[in-house]
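As structure tokens, here come the structures.
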Structure I
Amino acid sequence: MGKYVLGRELGAGSTGRVFVSHDPYLDREVAVKLYLLGADMPARKREGRRRLFFNEAQLAGKLDHPQIAHILDAGEEGEICYVVMEYFPGAEALRRWTTPERLLPVSTVIEIVFKIARALDYAHRQGVIHRDVKPSNVLRTPDGDVHLIDFGIALLVDASPSSASPTAGKSGLVGSPSYMAPEHLKGGPANPVTDLYSLGVMLYELLVGRRPFEAEGMSELIHKIVYASPPPLGKFRPELPIAVDDIVARALAKQPERRYQNGHEFAAALVRAARDLEVVGSEMRERERFNLLRRLPFFNEFHYPEIYEILKTGEWVSYEAGTRIVSEGQVDESFFLIVSGSVSVERGGRRLGTMRSGDCFGEIGYVAPAKRTVSIVAREPVEILKVNATLMEQASIETQLRFTKVFLRNLIARLARTRADDVRAGGGTETTTRTEGTQLPVEAPPGGTVGGTEDDS
């Protein structure tokens, strides 16, 4: 097609087909969209498609934004018009993630809609109204970036603020009815606010896997969009925060003046929601971690505020299976408490034993920096609370005293078991610490007392 060598078909729609193609001049892959104008096609339909072709080539070609697919070239050959666009390997339309079984995380949805809101704000300032914003017209790449496509029915209006006025962009009813604003369905103009309504419908759909208004026939659908209220998001996804519900409610308001008036305003609301989500998510993670800690025997004597303080003072670390948590010869001053999962205790590549949730290691290093004489390796995904002696000094005196009391009691119990094992073994320079019935060699730290856990153990 022209200078482009057509490859495999990427997709087809009502107006044409899209192929991944090769540009031999620039030696790169591009996407070529073909507008088919067959001789057997009615003259009116042929002319309509030709207008779509010129519209997309001219209007989208005016836009230069990272979230809008760039139009690189356009031309005609025989009964086919074609538009050449950026090609995004592996990209898929957002409609892939609009079913309840395949929903994206809320934070990802907010990021996607934020980017499209910014792209629409840019297009509107250039005087371009998209008029067909929907998941099928947004591509998502494997790395999570998104691009608005298909400006075939886009409209060019005066790029001044008055373009959002009730008289701007009168052009008849075009677009996808499920995503159209109430006033547009009633014959009103297309303008930036109607585009943002469509974006609100897309946000709703990405969040819960269904559109805000669904009906058997067109007349019922139009009636619902114009007069009915959409089901609240919480009906389908109760965990969604109120801040997101508020954004959707404003975006889908029946009265245009009550909606977001520009993409920047819409995007700003999403930023605030993302911050709220981050705070809520952080609070939920902290509450979950607190609940895990308070069930461990180590924290039986702690008051709840003290557990929270240690949680904030310590470092919560997650390790994948096979990850080395502590290595032989390593020196530090940390104490480790296994919150979930299990680890292997190894020396010289030989497994000596296993520790599980509730067990701890590193007491000697916490008291005085010492070389680790064994390695600790995650047997499965593990979560560990790592407490550093220096950082613990920042906790309140009451929490420090409680922690020291429990810590020393655990350490003394370890030493007592080690001494008993040493006596039963008939004495000697090497002692053992028991873990699940396995005797683990333990070496004394330089200048210290024999004993400890499985790491120096």
Structure II
Amino acid sequence: MSNRHITILGAGESGVGAALLAQHLGYEVRVSDAGHIKPAYQKRLEEAGIPYESGEHTLAWLLERSRTKGRHWVVKSPGIPQEVPVLQAFRAQHIPVIGEIEFAYRFVGPCKIAAITGTNGKTTTTTLTHHLMRTAGLNVYMAGNVGNSFAELVWQHLCAGNQERSRIFVLEVSSFQLEDIERFRPQIAALLNITPDHLDRYGYSVERYAAAKFRIGENQKTRDYFLYNAADAITLDYMARYPRQGRAKVVAMHPNHLLDGCIRVDRHVLDLSSSRLLGPHNAMNALFASRMALLVKAAPEKVQEGLHTYTPPAHRLEVVAQVEGVTWINDSKATNVEAAYEALRSAKAPIVWIAGGTDKGNDYAPLVPLVRDKVRACVFLGADNSKLLQTFRSLGKPIEEARSAEQAVAAAARLSQPGDTVLLSPACASFDLFKNYEDRGNQFREAVLKLIPKTA
């Protein structure tokens, strides 16, 4: 039996990936999840012969190995807050606690890492960066908050004996993941933006949330690169109060690098006119992605090709269909006010706007001018729409309420006219009526596609 022990807390994508990696490395592994482990993850643990518990953290079982000789680590999943009793119990025993991203980093071997964080745009920028590098023929892989966990990808590479120095890992990392790093060092770090979100995790302190985001660059060296949004107010304020000294090369990404249908990256001008990326915020995402690709020596002409061939992820300004002159757009991932603002700014007017869901303490006031100027009518899709009604009723726009995606689509169809855009951009979480934002977007898409006339 191994005298090296790892306890994995959380058995979702990151926890199961960490468990498989730990087992491959020769650790004795136990997995514990206070919630219900999905059957697919239970099956993977059982097939690997990894013991687990579901529905509780049994401290006696988890801590019994702390009394045996040998090394004992805890690898926690990012969704677990720092204050939960099980973590306090481990720390009281002086057992190190790290996150899955940190654990995977320690065993990844020679490679380059491009890591991307931010409140909005992480997945689009991550998938776009990966696509640009792959189009350029680079040895690139994608993980983190999108696709496989980093730990699972490292496990796959170790199993395959893949330790090629040319490997590039493009990682989407959240503030939750960055809380638990110690040595994690990306050669390229990108901080897209910071807007208030997940503040319940940070004592309702924007500064604490920003500090978690900025950890992405804390271990970088002078030959590394830190890219930031030079137009993002919270980012700039944090950088002014906590100057970065003697570490990575700091690269400002400026909105004045966004030209008419193009972006300027160093001396290169790249055309976005044929791209599927909609709106100024996606042009900024493309600016970040293109700069990262060029920093790892992707050929500019291949970056241009990648911008042309990229397909954005679902639920992010996804054009679902055009039906009888009306364009239907699924932006279900817009779960906060700032994301909805960018979607409304990007969409072609007149707009029939579908919004609503679980309010996260939102202030909808920044949306009022856009709704006044660009929106023909509103459909509020939520269990409780009172706050939206209170904010927007005074604008005099037609408003209907809905309790399902099908009802919302039917209402939008009634309210729209040829030439309009129907935009699902909720500005709210989805958990009142849907499993998650993906479920909301999928139900919206299915309802829209039913509007397409059947042909013989």
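Coordinate-derived values only; no laboratory data. Note that the structure is predicted; figures quoted are calculated from it, not measured. Cβ atoms are built from the backbone, for glycine too; each structure is taken alone.
Structures I, II were shown, and mean projected area of the Cα convex hull in nm² at 24.2 was computed from II.
Using the calculated result -0.62, -1.15, -1.23 for log10 I(q)/I(0) by the Debye sum over Cα atoms at q = 0.16, 0.22, 0.23 Å⁻¹, for residues 182-269 alone, pick out the matching structure from I, II.
Details: I: -0.62, -1.15, -1.23; II: -0.71, -1.12, -1.18.
This figure was derived from I.
When distance in nm of label points 7 Å out along Cα→Cβ at positions 262 and 310 is computed across structures I, II, the figure 1.8 traces back to II. Among the shown structures I, II, from which was the value -0.32, -0.50, -1.02 of log10 I(q)/I(0) by the Debye sum over Cα atoms at q = 0.08, 0.10, 0.14 Å⁻¹, for residues 134-349 alone calculated? Of the options listed, only II reproduces it.
Looking just at distance in nm of label points 7 Å out along Cα→Cβ at positions 30 and 190, which of the labels I, II belongs to the structure with the highest value? Spell out each step's value before the answer.
Details: I: 2.5; II: 4.1.
The structure with the largest value is II.
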